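Got some structures for you, see below.
Derivation of every value follows stated rules applied to the coordinates shown; laboratory data play no part. No experiment lies behind these values; they were computed from the predicted model shown. Cβ atoms are built from the backbone, for glycine too; each structure is taken alone.
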Structure I
Amino acid sequence: MTLPSHEEISIAVAEVFDCVRRKCPANLLNALVVVDTTMDLNHSNINYVVDYEMREICDFANAFKKQLDETTDRRQQARIKILIYCHIMEADLPLTVFWNLLRILDGAPPDWTFRRTTKAGKDEICEYPRQKIAELKRLSKQLNVKIGSVLDHLWQYDLRNRFSHSQYFWDSCDILTTTGALSPLSREKLFPLSRKDPKEEEPTKKGNPSFSLAQIERLYQGAISLLHYFICCYKITIAPFQDGKPHLLHTGAVVWNPQAEQWVYVYPNPQPGLCQKS
């Protein structure tokens with residue numbers, strides 16, 4: 001298992017924020033403020049639900065960190081770490097912010113419904129982390145930035161899926177073994193004769209991969225680093241816009257209200273010109 005280091009994660013996260021700041025500064029805020037254009041088709045609203053979700057993820061991780069400090073049972077520690085790892089890696093906001101930063105670099109408009117274009121040219125919403133990370137990997141490679149590759153190496157679909165569905169066990173050496181093809185109860189789900197629904201989740205690889213305590217620790221530390229550096233870069237990047245002056249989004253001009261800790265529309269405005277591909 002090749003996992004990114006703390007330094008590689010920090011560099012990759014900072015790189016994509018910095019690229020947009022340098023190359024497309026007029027469009028940077030569009031990748032940071034969640035504009036909801038689908039709940040009310042007649043109006044665009046700034047949606048704070050994802051902020052509440054992120055607050056819960058941080059509270060969740062910090063609360064379980066206390067439990068980690070209170071137990072010496074290595075398997076229980078690993079279970080808690082996998083739980084935190086999955087919550088962080090599946091969070092919508094970081095992946096979607098990365099996606100919008102890459103879209104702006106690619107000369108595309110921001111979009112808060114994560115989607116991709118299939119080979120058949122159809123628009124498809126990315127529901128699962130594997131779909132989102134695959135799209136981030138594709139765009140990152142195209143734009144020569146590292147965030148997609150880092151996320152791809154950090155995301156272990158097999159661990160997440162088997163852990164969430166209780167399809168694993170511990171061996172005598174404290175190795176977590178995913179049951180997968182070993183169990184007749186889950187074998188048909190892994191290897192169906194035919195998949196009717198193309199959106200149905202499928203394993204990234206066949207078999208029953210195992211994870212040592214050291215590997216679980218590295219995945220956990222990697223996810224914690226990803227969350228930490230994302231929050232740091234996000235706060236540093238958005239801070240200059242919270243100066244009480246109007247700033248343009250693609251849906252209009254907004255100003256930061258420090259008392260309410262919210263963005264307020266000043267006036268509607270047509271889309272500003274997005275950064276174009278060079």
Structure II
Amino acid sequence: MQANTAIQETWLRLLSNGDRSEGVRLEKLGDGYHAVVLHADPQGPNAPLCGRNDYQAVESFIPNLGRTRAVYLKEGSAYDLPDVESMKNWAGDMGAAVESGAVRAFAVVDLQVFVDLLRAGFAGWSVEWAGHDPMVCEGRFKARLNLLRSVVRMVLSRSTFAEAARSLRDEAQKQFALDQQLFVRFERRFEKYGPAVLDHFFTAYPEASCVAAGWDYWQVAEKSPAEAEPIFEEAMREFANVLESPGKNGMPWFGAGACEKSLIDN
């Protein structure tokens with residue numbers, strides 16, 4: 001995600017005196033989105049993150065606190081987000097103070113505000129919601145999106161809700177393109193087995209069987225085409241073995257009524 005200049009400047013301003021200030025330093029970054037900097041916890045730099053003391057310190061300033069999530073800047077490396085810039089790169093010594101625990105800096109994000117924005121941004125797509133996580137459908141393919149991971153990336157990138165929503169939509173489009181590419185290859189490879197798509201599975205019928213075997217294409221969700229390639233190829237080798245030996249375990253199996261393949265065709 002792209003860093004937002006105003007948000008980055010807000011963080012730098014809050015951090016500039018964060019190691020000397022008592023009490024709460026807080027600014028609104030947008031509707032449902034706040035930046036918070038606290039002086040070091042009385043328990044010391046090694047005090048656990050996301051403790052009740054931090055939320056108690058901001059509860060009089062932030063509405064709807066019960067539906068929010070806190071994302072700590074110190075924990076950037078723990079989320080395995082290679083595209084996120086380290087604090088030392090953009091905040092210098094102030095970033096080092098946060099990472100050492102001398103300063104506690106975190107964003108408080110109202111998930112409902114983000115979800116409402118996403119609903120508008122996904123207009124034109126079929127969307128199902130499992131809690132806060134959207135499952136977007138395009139044609140016969142489904143993409144399950146990780147909303148909390150997107151929120152973490154947004155905070156650590158000093159970005160906005162709008163940018164996070166755009167990033168999620170782009171992520172879904174890339175996933176659909178990959179799914180389509182892989183299914184074309186699956187369909188060509190297992191043409192004689194009645195290939196189809198059922199939910200988030202590529203399916204095919206073993207010979208003389210009324211039950212379809214399925215491969216979960218969500219195994220390559222959030223993967224690049226290069227990362228997905230060896231996963232797909234290995235799965236297809238296993239799938240071929242299953243189709244040739246229907247009694248073997250290792251793949252999901254789906255009943256299809258009275259041997260009518262049309263029941264699972266999209």
Structure III
Amino acid sequence: MNKIARANLWVADVWKKAADGWKNRQQDYNYRKFLARPFLENALNFLDPVKGGYFVDLGCGDGSEARRIEKYLTGQGYGGKFFGFDFQQSLIEIAKKKNRKNKSIEMIFDSGKLNELIRKHELQEKGDLIFSTFLLQEISDAEEYFEFLAICLKKGGWGISLFLHPAFGTAMLEKGAARVQNDLGKSRQWRWAAEYPIVEESGKTFYVPYFHREINDYLKLARKYFFEVKVFECQPTKKVIQKCKREQLSPFYDHPGNVYYPEIIEMPSSMILMTRS
């Protein structure tokens with residue numbers, strides 16, 4: 001068994017253990033509300049609305065973020081079809097149940113392997129926008145991810161990948177919060193692999209898979225497949241920090257078990273990579 005295959009088995013095992021924690025998580029929603037979504041919307045503001053477009057959310061989970069993106073796109077004048085894909089069928093079933101009708105953008109959720117879903121829905125070279133939120137750092141084969149984007153995007157289409165900032169991943173490693181998997185070691189696809197902590201205010205921290213790459217590693221792969229690449233670093237504003245401290249909103253204030261603090265307010269903890277075909 002090659003290293004990628006072993007890594008994928010490890011990923012599946014980590015997610016199996018994390019399933020309940022992920023479904024019941026709380027602070028992650030604060031992080032997305034106050035940091036991830038505003039930066040994602042700011043990135044979208046650089047683009048012109050598309051009518052009759054094809055939009056895809058890779059690793060959409062229960063569909064909550066996909067619906068928020070769809071709502072934002074609708075408000076900006078976009079129209080077309082929005083696909084939400086995830087490997088876990090149980091999460092897709094939740095997404096389907098919570099789906100709502102929209103006259104401007106039709107939402108379609110499906111589960112399975114991404115390459116099979118792309119063929120099934122005939123999306124090769126049709127994508128106007130392809131999103132992923134905190135997926136890229138969990139994928140063992142990063143080059144396959146960028147190759148996949150290149151296959152799906154139409155000429156002029158954009159891939160928008162939001163993921164854990166490598167500097168923050170390193171910070172979590174250095175303070176012992178990330179649990180390195182020595183048996184996976186280093187490969188041409190990652191520098192180290194670890195179980196990354198998802199902090200909960202209740203103290204019930206759980207872990208998700210993480211493959212560490214430096215920014216230049218991502219840029220090298222992105223530039224191999226795309227002619228235009230943009231990078232945005234995501235760090236909370238002073239206003240957000242003050243509000244979260246005042247209202248005690250995790251993870252942006254110091255509370256027991258918050259291994260992200262103080263790095264979470266002192267440095268970028270996520271980043272957005274925009275790639276245009």
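4.4 is what came out when distance in nm of label points 7 Å out along Cα→Cβ at positions 219 and 243 was calculated for one structure; which of I, II, III is it? Value 4.4 for distance in nm of label points 7 Å out along Cα→Cβ at positions 219 and 243 corresponds to I out of I, II, III.
Hey, relative contact order in percent (Cα under 8 Å, 6 or more apart) derived from one of I, II, III reads 16; which structure? The structure behind it is II.
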